[in-house]
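No lab work stands behind these numbers, since they all come straight from the coordinates. Source: prediction; values computed, not measured. Cβ atoms are built from the backbone, for glycine too; each structure is taken alone.
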Structure 1
Amino acid sequence: MHSRRKIETLASGVHQFCNWWDIQVRSVLDVGAGVGYWSDWYRKNYERTKVLSVDVSEHACKKYGHKLRDISSWAPNRKFDLVICQSVLQYLDEQDARSAIKNLAKATKHVLFFEVPTKSDLRNTVDRDVTDFEIYSRTGTWYCNELKKYFKQAGAGLWVAKSSTIVLYELEGTQK
């Protein structure tokens, strides 16, 4: 889990990328919201932005005010300018992870911020003392292949919905 300060820095960067692409973030879906740092940042800095935070943990929902939802079986009935899914899908088996990605695509009008530890991350990158290893470990290629059915990769965890009006220059995207 990242600190509040780290998430605030990340949220600012993601929001500014949306600005760069001329997307006014008026609605945010925070999937697997946990302690609610993303939602808190938006509510503090962009109080007119409508934020829906969801989690599968009843405890987190009661404590932090999220709606109880499972992204593997639930898709909202509307699209959001920005969807955040940070460190969620590693807890889902392959079938549920595929369903979750499909539901994330249904929810994303413009931009998805997506972060998940891959097999390579678990071997080479993450801090073993603070990382949960009771997860499903998949390759980055597996995630990219599933995500690129619905999104264009823009780098830095940002994925642009194929149906979005965002235009990426050739070198902004990481896949051909």
Structure 2
Amino acid sequence: MEATTLQQEHTAGRVQVIDVRSGNEWRAGHIAGAEHLPLAEIEGGQIPGSTATGGVPVLVCQSGVRAAKAQLLLKARGIEAEVLEGGMNAWVAAGLPQEQEEGRHGISLMRQVQLIIGSMNLLSLGLGIVHSPWWLAIPLFTSLGLLVAGITGTCGLALLLARMPWNR
């Protein structure tokens, strides 16, 4: 579903928006009236409470990848849901309004991934130069992980970080 269509359907009460992003991402900006149900909780078996209202669930994440994964998980449980094409990136690009929580929002999942991988690579490169070339295996594996994430649209480290307490 496109962003402008979602806004019209949501305003008319025909859909229920379910945001599957992490807590930090949710607090930084979300669609007004959306239900927050992180992907990790859906993976754990939780089902959106909004399905009882009869509104069609529309899943939202940052780009659409996590929402598509949540859609598959819900479909396996007999719940049909749609996905906001392009996620919140498309919503913001269309100039549509979003709500923000007051206070600190933390660091987004992708920035956390970038900080961790960048730190690991710098440290292991230094250790590889000074101590042992075996340390150079770490940047090799992190680079392969980034390559797989780019190809598949799913980042294993981001999924792991989403389960951490500070991202709930």
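Given a value of 4.1 for distance in nm of label points 7 Å out along Cα→Cβ at positions 5 and 149, point me to the structure among 1, 2 it was derived from.
1
Name the one structure among 1, 2 that Cα extents along the principal axes in Å of 40, 39, 31 was derived from.
Label of the source structure: 1.
Thinking of 1, 2, which structure, once helix-only ellipticity at 222 nm (-39500 (n - 2.57) for each DSSP H run of 4 or more, over all residues; to 500) is computed, gives back -10000?
That value comes from structure 1.
Among the shown structures 1, 2, from which was the value 2.3 of distance in nm of label points 7 Å out along Cα→Cβ at positions 45 and 85 calculated?
The read-out was computed on structure 1.
FRET efficiency 1/(1 + (r/R0)^6) of positions 13 and 141 (r between Cβ atoms, R0 = 30 Å, to 0.05) computed as 0.05: which structure among 1, 2?
For FRET efficiency 1/(1 + (r/R0)^6) of positions 13 and 141 (r between Cβ atoms, R0 = 30 Å, to 0.05), the value 0.05 is produced by structure 2.
If volume of the Cα convex hull per residue in Å³, for residues 29-124 alone is calculated from each of 1, 2, which structure is the one that comes out at 139?
2
Computing relative contact order in percent (Cα under 8 Å, 6 or more apart) for each of 1, 2, which one ends up highest?
2
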